[in-house]
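Throughout, read-outs are computed from the coordinates displayed, never taken from laboratory work. None of the values given here were measured: they were computed from a predicted structure. Cβ atoms are built from the backbone, for glycine too; each structure is taken alone.
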Structure 1
Amino acid sequence: MSDRKLLLLSNSRNADGAFLEHARESIRAHVGSVKRVLFVPYAGVTITAEVYTALVRTAFAEIGVTVQSVHEAPEPADAVNHAECIVVGGGNTFRLLERLQHYDVLAAIRTRVAAGVPYIGWSAGSVVAGPSIATTNDMPIVAPNGFAALGLVDFHINAHFTDAHPPGFRGETRRERLAEFLVLNPLARAVGLPEGSWLDVAGRGITLAGPHNAPCLSASGTRTLLAGTDVSAELEPKACST
């Protein structure tokens, strides 16, 4: 817990479509002195691992960091075990978890992050950092072996969170879907990360970064997390009380 170093982004592109530009300085600070990161492209479905990796390489080259993709490694678990920083991209969360299970790297990622290796995720890469992927927005286009995820944080994440409710729309809103999850998982907590927001986790400290406030939902109600503040007490109250 005390060695965690996580950057959990809601999204990878800003309003103009620029890739990782909105969080570039936070990514630079998070990577620190590391000069090579390991990228996990498994969430990509309509984009190939090669194209996805090239996109990430271009973005990280702007901060002087090179990128190795786990799909290029002969032994994925070995690549994780030697990674100085782990970067997990977005896409389809079910596909991401299924591939992490297939290559048997969940435990290896947990071990490296517990040892202080920085972790950066966006969208599906952030959702999978929680206890399970049950709060993803994605369609189950593949069937992983259960929903249990990395458990790097004690709370669940809903990326791309929005309160938008178009006129005439009769389906459930994002809050209503999360409320359903909490009825069946009353001990859980879930944070809705709006576009352009992210969580900066350093040990037990958790800061909500970006321009927006965010809801923290639990069976006891909803609290508003304020942008720019430490929100660890709301997201991981048990950890803060020990």
Structure 2
Amino acid sequence: MRVVFVHGACVRDGAWWWHPTADLLAGRGVASVAPALPSCGETGLPVDGTGPGLAEDVAAVRDVLTATDEPTVVVAHSYGGIVTAEAAAGLGAVAHLLLVSSYLPEPGESLSTFGSEEPAPFLDVDPEGGTFTVRPEHLAGTFLQDCDAGIQRAALHRTARQSIAVLGQPVQVAAWHDVPSTYLVCADDRGTPAAAQRSFAGRAGRVVELDAGHHPFLSQPAAVADLVLGL
């Protein structure tokens, strides 16, 4: 078995965000990989209001998923659930989806489907430049409040300006219709409220709750590793 971790919005270097859990899995003989998302500027393409967008992110993740026929668990975090809904569809190697504080869209739904008309106070949106990101002063308190200070400091250097093109682009298919799925509700998440998560979780096959913030693979990696191994 291998694990593919699809990170959320406004960050780069997915392997860093995943590394505490990846290290524990590696110790049990389970390899993992974190694809780079073009919309977050991770592949070197210029990022603006025209893209790269969802289609490019889907293609990047799908390339990793189709690189081998080894049974794969896809761990999708937050915006990563939007990408995974399409990227993991119709692939026999994908054995399970683990959705962590994630959006779980139906075909035709997009990231903007689940947001309000006004940007969240923790977001910095640049309409002219066509990008958005997390405001640095809100990162720790909103998304990493249960992580230690060292992780909070390191995370500040791994945020990214993401193309606003991803906001309105709908998914075409929903892999979770056909692939077994587990939703991990992060009950102490200050970015995606638990009530919203539980609404999405109703679409998954199984639901697990953890008293954690938005990034449990950083704050409680043993719990996440155990959950993955149980799949």
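Quick notes
- Structure responsible for 16.5, with Kirkwood radius over Cα pairs in Å, for residues 27-154 alone calculated and labels 1, 2 on offer: 2
- At a computed 1.7 (distance in nm of label points 7 Å out along Cα→Cβ at positions 91 and 139), which of 1, 2: 1
- Of structures 1, 2, the largest value of relative contact order in percent (Cα under 8 Å, 6 or more apart) belongs to 2.
- When FRET efficiency 1/(1 + (r/R0)^6) of positions 11 and 219 (r between Cβ atoms, R0 = 30 Å, to 0.05) is computed across structures 1, 2, the figure 1.00 traces back to 2.
- Identity of the structure behind 13.0 (criterion: mean projected area of the Cα convex hull in nm², calculated), options 1, 2: 1
- Per Rg/Rh (Cα atoms, Kirkwood Rh), for residues 171-210 alone, the highest-valued of structures 1, 2: 1
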